[in-house]
Structure 1
């Protein structure tokens, strides 16, 4: 895991060496172990490489052609360069100087920046060796570079892993960039008349001078409306993420840019038909293989344990691999787990965490996040996330990674995380709605009746509420819009200012996003819901996980998002995911005898959460009051200030609970102050 950034100035205009150094330093937290810079002039063919203050002496002394001899200082640069690249390294595989980046091939026609891990690099390396390639290091990055040299963009489909790549291809006079299938690793870019700039984080782009921070109003409106953002845009005007499963190519004059999709999750086809036992066995084998891959590292690895099914399954499989299969984890003989707990029982999963810790005999590490700690860390927390987010729930994960970093006794540098399990296996209870809707649309009434009974027995949902939700799912978008118009139903909540709301309601970007939000509601609506969650929902959560982990220089790996495992799950029939009111059926079946039944058979669900409703009445109340009473909050024009102040007062008095709305107002205002003003 690392940080990458770079810039191409159009029409051969020079890049200031101080600029690329500032861009690299802005993401130093992503890679504190090494830094490297490349300055290139495509016109003359001149290439210059440099290190920095964090470059180890062993790199400066290394004989590899990509290892620099001195740190970057503007006075050391000879001539001009219109292309500049910067890399920050977090050493995980091959800790030697040979893992330095940017890295080049033998004839120096290719120079690469790489962030991530390709877990099957050993098999790809063998294939390349058989084809005549020679390697100077044991790093997976060198394998990725040689794979591109051999197969071009087609190399991407051979990789099992998470990655963001930028390759300077001097023979083709292009920069080739790519992002992994599900968007686990970030890649942002901006392209305008000044040139092209990219990076692992937006803050690196803002250091370039090619883009100025300006709010993307339709995205901010969507955020206030739903608490979510957009995976195809950011909250900054002109800065966009490269979509998951896509690659990008741009000429070195900074002009012609093209983007192509290289991966699309299979949807509505290739269904496999097995017995329930065979599905469980197939899932178990795919899951074990995924975890075994993600335990490849030259540093200690731990597990983020929430007490839920997904993280518990990971911890239990890791334990079995270590104890029964003899798998070794670098630097440790025992698994370390890291968990967030609360004194508020509504949010605490301590009893299930303890069940797993005792069953696996792991070494537990625990943090208890508080509102006071969030207040103390808020500026740093918001700076690392660099865009508004829906709730403080992700602060729990922030505290977990801070705990990993501070637990120097075990020295864990990589963690396994359960993200992706809910989306691939139908774990969220909201999936009941589309599951029932699909049964109804297919005329499977007997099955539907049995599923409704199971759901009500286990979870207590009222029939009327479920029926209303199912009807909503099955109503076409066009009809919903027409009914909303006939009923004169407001398009936005009354705390959004009329001026902002009316300007955004008919905005084409907002309309496009609203309709796209429901575009899965055809065919198998349950499978479409899962597909949408993996394609659009997961990248949002992964962004939070990336920022939380990398803020503390920790690499986070997600076994549930191994593409072979995801495709296997998508090819299962729906009843392997939800059955008689039980979610994640196949996972529960596959971990029988492996996971404690108290966890395996639990039906409650919390996930990472925080007691923010009480925080906004206690520790964070003064901050919120300062925000909603401020002149800047009123002058933005996003929120009806008087209405917001009145609602906050009612919340503090326990008359209503609008904690999510309060956070969105507060987060948006603080983001504007930190990044835009």
Structure 2
């Protein structure tokens, strides 16, 4: 027999961003704890609203499974004396296992205690198990309240716990569990008695609470779709906003409001940001993707007094957009460039100076990088100009009010000032990519300034000892490094990591901002990028051992690294790949025993030595040309032609000869062959299946 289990933790409003994370914890913890206690359970669901976390477990067994244990004790000769009587050791072992010496089993010259623990009734254990689940929940931020020592996401107001029709009694943080819940904060009257687990969701809905977050989300989407059809418009649904709104309401009702058409003169990004970020509204467009003077919002309640609610939302948005109009017009009264000196009063980072100093570094790096990739003189000047203007919108009223519009407003203000269109667009693009699947810069100027800004930040923070550790990355340096990698791969730019880092270090040193050893900073930044390249190669479908083999060699050139990885993956498909790897690994392992790369023909004692050396010389120049041309598959195939000569060499001679000159000569020959391969990959890292 089994019963369903229900736990509801009622709280003050929980931050929307914590909900899905907490649901996963509830599911995982309950499955783990019930399994550890040998209680069979069925489907586990975690759900909730801003005011409650709910755990629902189907088919919870009425009793623990019995536990049979077998514990090996001391040897028979130690557990019993010569006459077969229990010794102190044997008696003590039996007593420790809760049995008599006579109940010990003897086999394999040892004694065993075989015990059976009868499972307890589940209802006797549930209070402790539910208490453990609640106490083990953790949150990104938690709090204490009143005089309680317990920390939780928000103060606990009530706890409902039922096992079938049976109430489970326990207490946490001064709150006693019961079979009473609470409905909607404003639409429900009083507490709600829940008599069994099956009626919980129905009774809560009668009191204007849709507990199931998935159902609530579906309701919101359906209501928005109905509005869109009725008004013949398109409601722009952002998944992040939809999730947030879903966890801000218990009983959703979508409604459509409007605002003055005069506000459509504002940039669309300003309107959308104001609606989404500040008011949690969904923007509305026509069929041609033109923004309309309408919005959709979701109220926490039913349709009663919906016109009053609509008017209230419209009034709030009107005030917000009026502020935006004011900032937009005031910002344009002076040019972007005229705001440059204001950056001297804005700190970028205490040890790295002001935003003004950072802009100086970005200008210098942009000029160097532009010239490095052979951009025209005009493009170099555009990059320097875009770098100079790149951070100036940070001191505008609009970006101060709407921080997510940095770069966006810079582009609009630059165009208003009559700046070149590519320069203006680069001001926006230099922030790209802003998140994992964001767009990348598309203009040459935007690409250069974006890389310059990011490498300056990464090298700068490393140079003052601010390095991401574990989950801590307050300055988003991982994202910026990944951004550089993605941009270089997308554009096939010939900008090597060594070069980027060295240039950034030069400028930091000129400004007196380099506080640590230059070589240490460079090594750490390269290792930091190595982890980003691992991600790149894995996303490209490269095997883990091939990733290791490629990144064990020089990876400064990102596109070259990717090409070599793909070539080695293709080379793996060769029929005799396994034999080739074994042969070349033997070469590499022995070659590592010496730094000698000099070969003297007069020291050869066997024809196999001369043949291998001649075969090597025949292919070396060709391999060099193929590697220079990045034709890595062909290069690997050329080196593979040495396999027969390598096998004959190892079959015919002892490399570690007693004669030191002969030994070093043979090791030098192996070093030459190993060096041919090392420019592509370290094949010793490749795993043969």
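Identify which of structures 1, 2 gives the largest calculated value of distance in nm of label points 7 Å out along Cα→Cβ at positions 611 and 651.
Values: 1: 1.7; 2: 0.8.
Greatest value across 1, 2: structure 1.
helix-only ellipticity at 222 nm (-39500 (n - 2.57) for each DSSP H run of 4 or more, over all residues; to 500) computed as -15500: which structure among 1, 2? Numbers along the way, then the final one.
Details: 1: -12000; 2: -15500.
Going through each structure in turn, the value belongs to 2.
Among 1, 2, considering only distance in nm of label points 7 Å out along Cα→Cβ at positions 291 and 627, which has the greatest calculated value? Present the calculation step by step, with values, prior to reporting the outcome.
Details: 1: 3.9; 2: 5.5.
Comparing 1, 2, the top value of distance in nm of label points 7 Å out along Cα→Cβ at positions 291 and 627 belongs to 2.
Of the structures labelled 1, 2, one was used to calculate Rg/Rh (Cα atoms, Kirkwood Rh), giving 1.10. Name it. Intermediate values should be presented prior to the final figure.
Values: 1: 0.96; 2: 1.10.
Considering all the candidates, the number was obtained from 2.
Among the shown structures 1, 2, from which was the value 15 of relative contact order in percent (Cα under 8 Å, 6 or more apart) calculated?
Working: 1: 15; 2: 7.
Answer for the origin of the read-out: 1.
No value in this document is a laboratory result; all are computed from the given coordinates. Everything numeric in this text was worked out from a predicted model, so none of it was measured. Cβ atoms are built from the backbone, for glycine too; each structure is taken alone.
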